[in-house]
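FYI, it's all coordinate maths here, none of it is from the lab. Source: prediction; values computed, not measured. Cβ atoms are built from the backbone, for glycine too; each structure is taken alone.
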Structure 1
Amino acid sequence: MRRKILISVIVTVLFALIIITASFVLLSNFQNIREAKDELKNINLIISKFDDINKEGLNDIKVKDIPVRFTFIDKNGNVLYDTEVDNLDNHSDRKEIKDVLENEEGSAVRYSQTLNTDLIYSAKKLNDDIIVRSSIPVNMIEVFQKENYKYYLAIIIVVMIITMVLSLNLIKMIIDPVKKLENVTGKMVNGDHRIRVKINSNDELGILGKNFNDIADQLQIKINEVVEKQTRIESILRSMESGVIAVDNNDIVIAINPYSEKVFGIKKNIIGEPLVDYITDYDINKFLTEEEMDKEIKILYPIERNLKIKKANIINGIEKIGKVITIQDITDLKKLELMRTQFVANVSHELKTPLTSIKGFAETLRYVQDEETRGKFLDIIDKESERLSRLINDILVLANIESNVAFQRDEFLPGVVIEDVINMVKKIAYNKGIVLEYNDDNQELIVGDADRFFQLVLNLVENSVKYSEKNSYVKIISYSKNGYYYLEVSDNGIGIPSEDLPRIFERFYRVDKSRKKGGTGLGLAIVKHIVKTFNGDIIVESELGKGTKFIVKIKYI
């Protein structure tokens, strides 16, 4: 740009110099011609004063050092005498001669065919019969005097130098602020929206800089608003426990949150790409094209899930520009619904068995007269009643725990409760020939319901005794580590098959399918829920034929 402005200024100055010079030349020519006419007119006037004209002396007369040509013509236009050319034709048609005949005097500037050049003519009547005409060539009149050429050249050089200096200053005044503005805009393009133009003047460039700064301020405010809104939206989408996908009318993804990517196993940014290229489930792709607005769909990839999908149109004014799709994972709800159904079925089955026995033997007793047989039947009825009572009691305990009823929260020493449990099951273990080993390395108090903790320990120890053979052992270890309380109950009994481990805490689930060991199938489910009331965790390790270990971990408060 600097070069363009400099060239433009120089060209403009040169053009102005040419115009001025040409005008000066024209004016000078006009002035010189007029002066030459006046001098020729004066010479003609002087000649008219003489009665006798010396033709030889006419050759010495000059105007501006140019010899003057004289021509004498009669009133009919015939040339009587010419100082330079002989035998001239009639001049009655010449402009200056016509003017003389009409006005006594005449002049003209025209081309002479005789001399093949432009001449300045001036004519005057000497008397009624003779006309004198004087002339000099136009090209002999010098517009510029030779002795002044050096001054003309010097003036041109000075003008060009001044023009260059002024042009460079002008360019600097224009280019420097523009360069600064360009630098600032470049930094803004690269993300620096806080930079501003420094204003050093109140002219047009200063106003331009101020306007630019005002625009930058408004732009910064708008960008901050957009970024803040975008951040809020992205934060909401990221934190949602539901999937959200927005697509345009061509099913090109315009927004997707991390939950959706997790559900469908998408591991890259797919914004701007077709959704069907990354969700290959037939039911979902079909749902996107249907009029139906919500649907429950089961997918198998990347893992099996039950999804509830809804869609809604994105409207801009009156124009539909796309769809927003929400995805809710209802797998756990489906599992819970199934568990409730199974629970009802299991409860019905577990209650039906002892009730059927009680009813059957009670009806049979009406017809049995043998006291020994009646006694056996009554023992069975009593046993089944106790089983039914235990089952109902465990169901009530489990329901009470799951209903989040507020339990007593006291500080107690776990070792005291564990010793009470050991004293309770010691006789049963002794009768089976099982050795109970107890090691207490904990002196810290835990917070919670001591009765529930007692039930937790009792269920674990009873299970270990129940599923251990003669001459085996049950170890109970109580200790603290890294801010946690640990209770370990282990045995070298029959163990648990690996395929049963994930389900042992389910209600009514038994590893012993034949129910030879008795029990309600709710013990470990109760243990699991009691551990949760202590805000703890329980881990089971087992190997078939080698034994089982339960580890309870409770954080100190």
Structure 2
Amino acid sequence: MTQLHADKPHREDPDEAAATISPSPVGIGVLGWARWAWRRLTSMRTAVILLTLLALAAVPGSLLPQRGVASDPAAVPQFYAENPDISPWLDRVGLFGVYASPWFAAIYLLLLVSMTGCVLPRCAKLWRDFRSEPTKAPTRLDHLEDHRRDVFVGRRDHGETSTSRVDALELVESALRRRRFRVRVADGAVSAEKGHVREAGNLLFHLSLLVLLFGIAGGRLYGYEARVAVVAGESFTNVASQYDDFSPSVWTDVNALEPFSFRLESFEADFETSGARRGEPRSFDARLRVESGEDSWTAHVRPNQPLEINGTKMFLTGHGYAPVVTVRDGTGATAYSGPVIFLPADNNLTSDGVIKAPDARPAQLGLEGLFLPTAADIGDGAFSAYPDLVNPRLLLTVWTGDLGLDDGLAQSVYTLDKSRLQQVMRPGSDQPFGPQLAPGQTVRLPDDLGTVTFDGVRRFANFQVARDPGKELSLLAALMLLGGLTTSLIVRRRRVYVRVHDDAGTVVVQYAGQSATRRGLPHGEIDSIADDVRHELDRHRQPHRKDAP
């Protein structure tokens, strides 16, 4: 007799067991690691995490001023002046240029790759599901959500009526097709499906996310944003050198900007003249004469009504005054003549600006000015009481010396470097020389430095010019997302199964329904289908009589 012995259980060493079980691929080479990393990167969980990180990374860009924003180029310097201690630290981590920072670009690129690898395979699966046939009917139907069983008299050798299994299958198929079900007949059963367009909605929704990312990327890589102030009566040509501030994207071709030019023929501004809202703007209208190629036309640019030329849009973002000043030096020669843009400092358009005359003789001249459209107080606290031209005044302070324009360093036209300048004083006094001019007045400068004439006032308009080649893709993505989401929420995908079999001289028809979404089956749909089939079977029954001997 052979004796059987039970094997003793093998006890594994804990260290050995830990070594054999690892959550990460071990010993599978570079290709295996690359495949493992790709699967982690393109998983839906990773895409959601990266999307959350991108949203969090964009928060500083909404709270802090950003460089390269054409509508407010002085925001970052002003923040530096108001917060000198923390600003350098914020600048070191790129919080004044969030959307152009390497870390933001890294998150965005990872999200783009993750969404591409996640969405495209899912879209392929949804497309296959959309084109697939209904699934075969299960063997048992009575365990599904909604079921019904009908019994009909089968075919007889003697009798008055006759119903066959084939008749029932054909009528069931016909009834379902009339209700626009997709039908499949196999093994004595009918499988039908409706609401398949819901998968198309899901497909559109997932694709819209990917299209949106590419649309935003296209705008950030190929677009640009710029700002220019144009005085009434002067012209502008769309080249980078004529902009006051030009912020191109990474791959913007600055030599291939849309070829157009315009002349600001007039700028009209209306303000409230009385009541509690006195001084509030009513309307603004910039009248342009535009030339693009061989075409020329007159256009009006107003708030929220930009001028668009082949995808390049020009918005009206601001306005102000440009006093026309003529500066003659001590020899009587004209050192400067023309309008000077003064930047508004308050809602009543109290404005300040700088006039530089580097060619003046015997010394260079620099003038700081304060322009008041409606002067209310001519003194140390001078201000404008109304934004329109009611009582215009130009207040000046004069500096002489080296303006620093010969050093080759860039200077702002709105500031005056006083490090090598001396302020001109009143003759025989220690008080600064500060003339106050009305339109048409001329003042002579002390020490035979020359004269300054306030010739008049023009208006200027501030335009923001932007080109975003990805906006069409973004719009398409928004429409796809809205259509896909609406379709997937409204349409209910469901299946109907019908089995027909003979049972002791009768034909038994079993119906069952199954919902493919969280929403249940439409109320009474199975009963309605069964009633239609019963009605058709009753109508198609033919009399059957035995032949006489």
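Supply the structure label, taken from 1, 2, corresponding to distance in nm of label points 7 Å out along Cα→Cβ at positions 49 and 489 with the calculated value 3.0.
Numbers: 1: 15.8; 2: 3.0.
Value 3.0 for distance in nm of label points 7 Å out along Cα→Cβ at positions 49 and 489 corresponds to 2 out of 1, 2.
Given a computed value of -16500 for helix-only ellipticity at 222 nm (-39500 (n - 2.57) for each DSSP H run of 4 or more, over all residues; to 500), which structure among 1, 2 does it belong to?
Details: 1: -16500; 2: -9500.
Label of the originating structure: 1.
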(request) Give the label, chosen from 1, 2, of the structure having the highest value of FRET efficiency 1/(1 + (r/R0)^6) of positions 433 and 529 (r between Cβ atoms, R0 = 35 Å, to 0.05). (result) 1
(request) Identify the structure, out of 1, 2, from whose coordinates relative contact order in percent (Cα under 8 Å, 6 or more apart) was calculated to give 19. (result) 2
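Computing Rg and Dmax of the Cα atoms in Å gives 40.4, 150 for which of 1, 2? Let's see the in-between values first.
On the way: 1: 61.7, 201; 2: 40.4, 150.
This figure was derived from 2.
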